[in-house]
Structure P
């Protein structure tokens, strides 16, 4: 009987210990709960329950490794204390009402592989500390009101595969350091207020499949280095102020399925481009050239 009691006690101790996380991590979660009106969340937390029972919180080896609170009516600002969740690998706050700037302390979360705070009300500038997230593979911040320029430090995210910053209020030019994101597959910065030229370093992104800069104020000649992106499936340059001739080697992009060039100042006979891309499914080239006339149509290659 005594042995049975001891065994039961050990089991209970093990279960309680497994459910525990550090005090610092628990306090960070409570700070998040309080800063985003946790009492009005769609699914709330009972702070008296073990942390691993809280909705959207994944605990592994007594560490908080994931937060998935999408569609949960979070309203308020992310607290600086969120930077204390140092074991966090995934942060998903998609489709809430989070406002304010992303806290600089986010740079402490070195284990993060995915951030999704898209479809919120984020404002302010992107913190340069984002560049410290060396494990990050996915950064989705689209459909917010983020301002300022894209920090050059973003080029330090050597593992990044998806960068979605479209539909914000970003200004300034695209940093040349984007060319250092050698694992990048998707770059979407459409519907912002970006200016300047498309950096030639963009041609170093040999794994890129989607390049979308639609609806900005980008200008100049499209760099010839774009022709190096042989894995590219979508090239969306429409609604900018690009001008001049397209790179002569653009036909190297044999995997293109979408090519959108309209509402720019491109010269030349563009309709013949369609025949050069055997996989093309969407093609738009209607634009006004520098002389104010519609680009010439030509059925020849």
Structure Q
């Protein structure tokens, strides 16, 4: 997954953004099934190849959408480039931990991380951007913290996965919120920043006794190249949706992805759900419900036009 786009929703019909939004989050939700197909690739090596194959596809889409002026503007700004260097490190960490978690069978921990992410975003907005939480939002955050405390007590070995995913993506969004660069140009620059380390990782694995996972079997090589598609395409769909529908509605749809991941853990991965994890999920679902209801209430209130 990627950071929220900075573009506000336009005057386009919200319904026109529904299909792109569903497409983005369904792809992100079913991403673990794709990762099953490349399970033999070491996670660190796979992240390297993901970066390598994301960059050319991003450049193609940037060209198609005629966003090279936006790209050049960002490249000329030292402040923007420093911010994107920080966000590149954060998204690189996020990608690696998520891929490692899925390949290691820690599907529930990954799901919890992305359930926590919107609540972490709200908390970060309060701490760093001077935003104020409503009483209901504070309640949602408190319940989510109780869920984290339960995990710390009963599932400590996987807690770091959830917190790393939620916090890295939360801080990634916070950094990206500070710079005026679109989602796609930003990801293109981030991929370019990470390209040299990614090439180094690929070269290191190629020189190892086991050899590189790429270039030997056509099917596996094709699946590795496809990592660029599953990175860039949902971002493009998300960017379209963010311009066409209300952000609060988009935030509600966001919970589709970790929900899909949760049910994949139950069915496809057949991962046992420990009692402490189940209780934590229930608490997080309650927190999410409070958070979403509060968002929708504020959204309806904002739409009310006072009589004159």
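Each value in this text was obtained by applying a stated rule to the coordinates, not by laboratory testing. Since the structure is predicted, the reported quantities are computational estimates derived from the model, not experimental observations. Cβ atoms are built from the backbone, for glycine too; each structure is taken alone.
Once mean count of other Cβ atoms within 10 Å over residues 204-211 is calculated for all of P, Q, which comes out largest? Write down the numbers at each step before the final one.
Numbers: P: 19.0; Q: 11.4.
Top value of mean count of other Cβ atoms within 10 Å over residues 204-211, among P, Q, belongs to structure P.
Given a value of 21.4 for Kirkwood radius over Cα pairs in Å, calculated from one of P, Q, which structure does it belong to?
Label of the source structure: P.
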ask   = If semi-axes √(5λ) of the Cα gyration tensor in Å, for residues 116-179 alone comes out at 22, 16, 6 when worked out from the coordinates, which of P, Q was used?
value = Q
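Could you figure out which one of P, Q the value 42 for relative contact order in percent (Cα under 8 Å, 6 or more apart) was computed from? List each step's numbers first, then the result.
Numbers: P: 8; Q: 42.
Only one of P, Q returns 42 for relative contact order in percent (Cα under 8 Å, 6 or more apart), namely Q.
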note = For distance in nm of label points 7 Å out along Cα→Cβ at positions 140 and 268, structure among P, Q ranking highest is P
request  = Out of P, Q, choose the structure whose coordinates give distance in nm of label points 7 Å out along Cα→Cβ at positions 68 and 172 equal to 2.8 when calculated.
outcome  = Q
Among P, Q, structure where helix-only ellipticity at 222 nm (-39500 (n - 2.57) for each DSSP H run of 4 or more, over all residues; to 500) as derived comes to -3500 = P
